[in-house]
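Listed after this line are the structures, all set down as structure tokens.
Readers should treat all values here as calculations from the given coordinates under stated rules, not as data from a laboratory. Worth saying up front: this structure is predicted, and the values here are computed from it rather than measured. Cβ atoms are built from the backbone, for glycine too; each structure is taken alone.
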Structure 1
Amino acid sequence: MSEPLPGFEGWEPEALPPRDAATVLLWRQAADGVEVFWTRRNRAASFAPGFHAFPGGKLDAAALRVAAARELLEEVGVLAARTVAPVSRESLKALRRALLDGGRSVASVLAELSATLHAEDLPLAGRWVTPPYLASRFDARMFLVKLPPGADAEVWNGELVHGEWVAPEDALAQWKAGRALLHPPQVHALRVMAGFRDVPSALARLRAPPLMGPDFVSEDIEFQAGIRCTPLRTPTLPPATHTNCWVLGHGELLVVDPGASDEAALAPLWRRLEALQAAGCTVKAVVATHHHGDHVGGLRAVAERLGVPVWAHARTVDRLEVPVARLLLDGEVLTLAGTPALHLRVLHTPGHARGHVCLVDESSRAAVVGDMVAGQGTIVIDPPEGDMADYLAQLRRLRDDPVGALCPAHGPVIPDGPGKLEEYLRHREQRAALVLEATPEAGATLAFITAAAYADTPSFLHPVAERSAEATLRMLQAAGKVAQEGERYRRVPC
């Protein structure tokens with residue numbers, strides 16, 4: 001949305017404190033180097049679904065190293081403690097099951113095995129805090145643990161669905177190919193372990209990641225190689241507080257949706273671009289997925305400071321206050337030189353906005369989707385600019401393309417693009433049925449229909465819901481199912 005909706009002027013979210021968490025970088029010496037154990041999270045997991053990660057989790061009430069040892073035993077069956085006598089794999093599996101079932105505590109397991117934890121076996125390897133604009137936040141300490149002799153790691157399906165030993169170089173190759181999504185701690189750790197020489201030097205590098213901002217919040221967010229995210233504070237629709245600015249490419253770069261309108265809010269983007277330019281990258285253009293203010297607030301500032309052109313769709317151009325040098329055409333491919341080159345196909349996806357475009361990486365199928373979907377919050381279809389029928393048609397187009405991971409303007413990356421798009425389609429179709437049901441044959445006002453069709457939505461959100469309800473009524477009207485008479489809508493009898 002370009003302006004705050006009624007009732008949301010000056011809205012500020014309640015700050016959510018991060019929860020303590022521990023994660024373990026488990027490694028072992030292989031014949032030709034080191035290997036690390038990584039896992040893939042279930043796509044139904046509440047946090048980072050579908051992402052690759054290292055073993056770990058939130059803390060309830062435990063010291064950090066005890067929590068790290070617990071997570072390592074629960075998630076992959078490795079005991080990072082010293083025992084007076086060897087522990088059989090069968091005994092360890094039974095204790096692991098008891099931990100997972102909630103019948104035992106890690107303290108009781110350690111006591112039964114006469115096992116002790118030693119700080120030198122679980123050295124601290126960095127601290128990472130989830131950014132404050134995300135719904136789930138963690139203050140995670142990473143520990144570097146060498147696989148104990150005779151032990152091995154194994155994932156039991158649940159919150160994790162896969163686990164394997166992998167050379168860091170191979171893991172990074174999968175990430176670069178778009179076959180694995182990673183958060184900043186994992187990307188940094190894999191890069192460090194790819195150049196592993198010894199534990200002290202690895203620990204020093206692990207504890208000093210690049211572009212670490214205040215309070216241990218990283219500004220180096222690259223969920224997929226060449227697709228970097230810099231969230232910028234913008235006047236957007238609650239519960240979101242930021243708009244993701246995407247920096248795309250490995251040499252030549254595109255800056256997509258710099259939505260912040262003041263210099264202080266743009267500061268993280270300047271720092272990110274300066275680091276990339278120092279590494280030899282150059283910005284080729286700045287792109288607007290559409291014209292809403294929370295996407296284009298910094299368009300002029302970025303274009304003028306960097307001396308680069310603005311690119312947008314023709315239906316966006318007349319809504320911008322900055323000259324547009326190139327009109328983006330549906331189906332064209334934008335090539336960014338680099339190692340490797342990045343080929344982005346333009347898709348014109350009207351519905352939320354008439355000039356809305358998405359950019360799809362032709363190699364990995366990752367899609368920068370603007371406001372087609374949201375990783376946080378909802379998408380408002382606000383007529384007359386918004387058109388529900390167009391929006392649903394473009395959701396189907398993206399689903400059937402098919403795309404891979406979705407990189408939205410608000411919230412985290414969505415690994416299962418087709419699944420999320422199908423979910424959106426089902427939800428909108430169900431909502432359309434509710435809107436039709438809430439429209440009496442005798443007729444009713446938009447406010448009455450919204451209150452009935454969105455009875456499951458808090459009333460303070462009804463001003464937002466009303467815009468999408470009107471878009472749905474217009475779609476039903478075009479289908480001959482609803483008629484409008486003045487300010488009232490009535491259902492047409494079948």
Structure 2
Amino acid sequence: MMATVVLALCAVTIGAGERIAVNGGRGWDGLAYTSWAQDFRGQVFFEGVTRYHSQRVLPSAVIHYALRASQQARTTPHAIAGFQALDSLLLMLSAVLWAHLGHVLAWRRSATWAGFVALFASFACARHALYYPTLTDPSAFALGMVMTWGYVARRPIAVWLSALLGAFTWPSVVPQAFALLLAPRSETPVAPVGGAWQRRTRWIAASLGVAVAATYLAIAFAYYRAPVPAAGFARLGAWVRDDLLVLTVPLLALLLGVGMYLLVVPPELWNLRERWRRRRPRHLLGAALAAAAIVVLRWWWIRSVGVRGEGPSYAEFVCAQALEALRGPLWGLVHHVVYFGPIVVVALLAWRRIGQLAARWGPAATLSLAATLAFAPGSESRQWINLVPFLVTITIAATEERWTRGRAIAFAVIALAWSKLWLPIGFDVPGARQALPYQRYFMHLGPWASDRMYLVHLTAAVASLIAMGFVLRVIGPPDRRFAREPR
């Protein structure tokens with residue numbers, strides 16, 4: 001049923017929905033991906049690409065060779081249609097895996113459907129995936145789903161496969177997959193450390209939270225004072241509201257500090273002796289060798305085709321994240337709600353529970369959530385779309401007993417409002433990104449949203465936070481049923 005719903009939505013979107021019209025439907029980044037899909041051998045094997053883009057070529061390769069195998073002309077319209085077909089298939093596969101996740105974790109049906117709505121009725125999947133089909137975002141989302149399913153269902157081959165494919169699709173998939181592969185989900189809960197150590201771990205967790213917040217702010221202000229000398233960063237810096245830093249900085253410190261504290265404070269996480277005693281040397285050796293094989297293969301590939309310079313650098317990425325974080329009070333968090341919907345506010349309300357459940361699943365789960373927290377201050381939400389399946393999975397798992405049919409329906413109504421399926425975007429030609437009508441598209445992408453649309457979305461996000469808090473009542477200690485261990 002879930003796959004059928006996704007298929008129907010994709011068919012309607014492709015047949016009757018809008019599509020970005022910039023550069024003939026290819027968009028901006030999609031220019032390169034479409035070009036590779038048309039002539040993969042010539043442009044990637046012979047001419048070469050940057051080292052960064054050499055890790056983003058797999059979807060284009062799939063479409064190129066599919067067009068060749070079906071004897072289709074490798075024109076721009078056919079390449080775009082290939083991306084639409086690939087994206088639709090990957091979204092359907094993700095829906096099937098999500099349905100099976102609900103079975104593995106023994107969720108009630110209403111909880112499984114609430115998670116389905118959170119994933120597939122978001123602006124990211126319901127609107128943007130096929131509105132701008134020539135990106136690799138749906139591929140990254142599907143790899144995140146495969147990786148999450150493999151970790152939760154204890155299928156290490158699926159986690160390894162997601163790392164292998166992610167090495168040539170979405171670079172940040174690889175470290176997350178390695179963590180999940182090397183530290184699989186615990187089969188039985190680990191006992192918490194003793195009372196004396198619990199007091200010590202609370203101090204350690206508090207110190208770590210302060211250190212993370214202070215380090216992030218120090219890096220952010222360093223780049224604010226001296227942005228990377230590349231196109232666009234001066235403009236991002238100029239958009240930072242200096243008059244609001246008195247609110248932006250404390251809220252950013254609170255988000256990072258408290259968020260990290262709640263992730264690492266659970267006493268189960270610190271029982272290192274028990275975790276070491278449960279280690280399986282044969283599994284650990286096999287996982288390490290599998291990860292090493294991917295590292296070597298990726299190194300060889302980058303060296304072979306990444307001959308046209310570095311491309312977008314790590315410093316540019318960190319600078320963009322820093323300037324986006326300082327843009328305005330909780331600017332990034334608000335635009336994550338815009339892009340991924342109200343599941344973000346549910347995760348915010350249930351973060352303590354989520355941290356507790358992650359500690360029971362194992363350190364890899366905590367590391368995945370820490371990576372999500374690291375992306376939270378930035379506002380270009382699509383950059384961490386590979387982490388969303390895991391975040392939604394553990395959020396639904398931590399609140400499963402709250403999801404009655406009525407609450408799931410209420411959540412679906414709010415999610416569909418955030419999906420913007422009702423909004424004509426009408427983005428035909430490039431123009432001033434912070435002015436209408438272009439804001440109907442760019443208001444969903446945090447770095448280019450205007451101050452006015454930020455205030456509109458901030459109001460809607462606060463209203464959604466209050467509504468979901470009232471509907472789910474997730475603030476408070478876990479229910480007794482929360483302690484049961486799913487199969």
Structure 3
Amino acid sequence: MSVLRKLAGQTAIYGLSSIVARFLNFLLTPLYTSKGVFPPEEYGVITSLYAWAPFISIVLTFGMETAYFRFANRSSGDERSVYGTALLSVTIAALLFVAGGMLFAQPIAAEIGFPAFASSVVMLVAILALDALTAIPMARLRKEGRAWWFVAVNGSNVLVNIALNLLFIGYCMRKVNAGESNALIEAVYDPALGVGYVFLANVASSAVKLLLLLPQWWPGRLRFDRQLLRPMLAFGWPLLIAGLAGMINETADRIMLKRLLDPVLGESATNAQIGIYGACYKLAILITLFIQAFRMGAEPFFFSHAKEKNSKETFARIMNVFVAVCMAAFLCVMLFIDLFKWFIPNEAYHEGLRVVPILMLANVFLGVYYNQSVWYKLTDRTRAGGTIAAFGALITLVLLFLLIPRLGYMGAAWTTLACYASMAVLSYVWGQRHYAVPYNVGRVLGYMATAVFLWWGAEQLPLEGALKYALRAALLMVYMAAAWRNERGALRPSPSA
């Protein structure tokens with residue numbers, strides 16, 4: 001079988017968990033943003049608090065997931081020792097984090113601008129600790145190829161989260177806001193908690209995930225190897241730095257919107273701006289979901305196929321297919337944005353739709369960068385990843401300070417695009433010096449330019465109704481057919497299959 005088909009199969013299976021899970025969570029957006037539920041200023045609280053989550057998650061796992069893949073795949077490595085060392089070190093970090101977070105929840109809430117939401121901060125601490133405790137066991141499932149159990153665990157986590165959101169917000173909150181009540185509502189619902197129910201549902205679902213992983217969490221007698229910990233930390237700490245810098249690039253916009261606009265607009269108006277931006281950001285989901293699923297399958301794939309003949313040519317073909325799929329998703333959303341926008345039912349949020357094409361293109365460049373990261377991971381130059389991400393973080397912080405006071409959340413969107421595009425370019429130039437993958441740059445840029453041009457051209461045509469949608473569907477199909485014609489050879493079985 002073609003190695004690209006194998007990667008596609010792994011991506012598809014992990015996607016059943018990653019794509020379906022995130023898409024189902026995405027479907028909570030219409031619930032949160034419906035009229036009578038959370039207005040923009042309250043949804044902005046949810047968006048802002050969750051913006052801190054990726055930073056903390058990176059710190060709590062400190063590169064141990066990738067270090068586990070790297071050291072467990074070495075011929076001289078003892079997988080049980082590698083697993084036990086990674087698992088125990090992350091567990092200790094998570095327990096220390098819980099103790100500190102619970103003790104200082106109120107000062108933390110005040111420091112980040114939400115003094116009235118200390119209880120939500122406590123629950124966020126619990127969520128992040130529980131997720132850290134499951135990170136290494138989930139990585140082991142991926143390493144062992146146990147994709148369907150991976151799917152089952154993630155699926156259970158998502159279903160519990162959705163069920164509790166529907167109970168607390170979809171049922172109890174709506175009934176209470178309509179002036180109704182019953183025994184169930186009085187037993188489980190307190191209107192004073194408000195947005196806290198979003199976090200409470202997440203705590204419960206993360207706890208279910210940990211329970212399901214207990215057999216994998218400590219399967220038998222594992223060894224903690226102090227001598228092994230040192231090289232694992234040496235491998236992982238640059239990934240920690242890269243991860244933190246990456247999270248600055250990914251989520252600092254929502255944090256900086258709060259910091260920079262609060263003194264100008266006031267707390268309520270600032271939270272509303274963040275809520276609008278965060279809700280419209282969700283419309284980039286087709287690309288972000290594909291990128292997440294791809295990364296799940298690609299990281300172990302790249303490590304396991306690095307020594308095969310023509311591996312670099314394979315990686316280059318993967319890039320072509322990846323960008324073609326991402327830009328097809330871009331076209332799908334942007335050609336039919338007037339339909340997709342109703343995933344956000346409250347029109348008070350629709351003023352932010354202009355950020356969607358910018359953020360989708362930004363995420364395409366982010367995916368390109370993730371593809372290119374193979375060069376510094378396979379050559380053990382993980383410090384280069386940290387340097388590139390730090391370069392992007394510098395661009396992000398400078399542009400956020402310059403653009404947000406002038407452009408508001410539009411400044412945040414343009415900053416995201418500039419950051420990820422710059423990182424992709426730097427990674428390409430640097431990577432060609434140390435691990436030259438023969439990427440077809442012309443084809444990659446051609447896919448991007450063609451998709452943007454088709455969307456722009458469709459916007460210039462004064463069509464309405466069925467004719468408008470028929471033409472746009474035709475444009476999408478033409479693009480997809482052309483991409484398939486170009487890349488279908490990469491998915492054919494290899495001669496040795």
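Out of 1, 2, 3, which structure matches 6.0 when mean projected area of the Cα convex hull in nm², for residues 270-357 alone is calculated? Can you show the working numbers first?
Working: 1: 6.0; 2: 10.2; 3: 7.0.
Only structure 1 yields this read-out.
Where does the value 0.55 come from, among 1, 2, 3, when FRET efficiency 1/(1 + (r/R0)^6) of positions 46 and 190 (r between Cβ atoms, R0 = 25 Å, to 0.05) is the thing being computed?
That value comes from structure 1.
Of the structures labelled 1, 2, 3, which one yields -26000 when helix-only ellipticity at 222 nm (-39500 (n - 2.57) for each DSSP H run of 4 or more, over all residues; to 500) is computed from its coordinates?
Working: 1: -9500; 2: -20500; 3: -26000.
Traced to structure 3.
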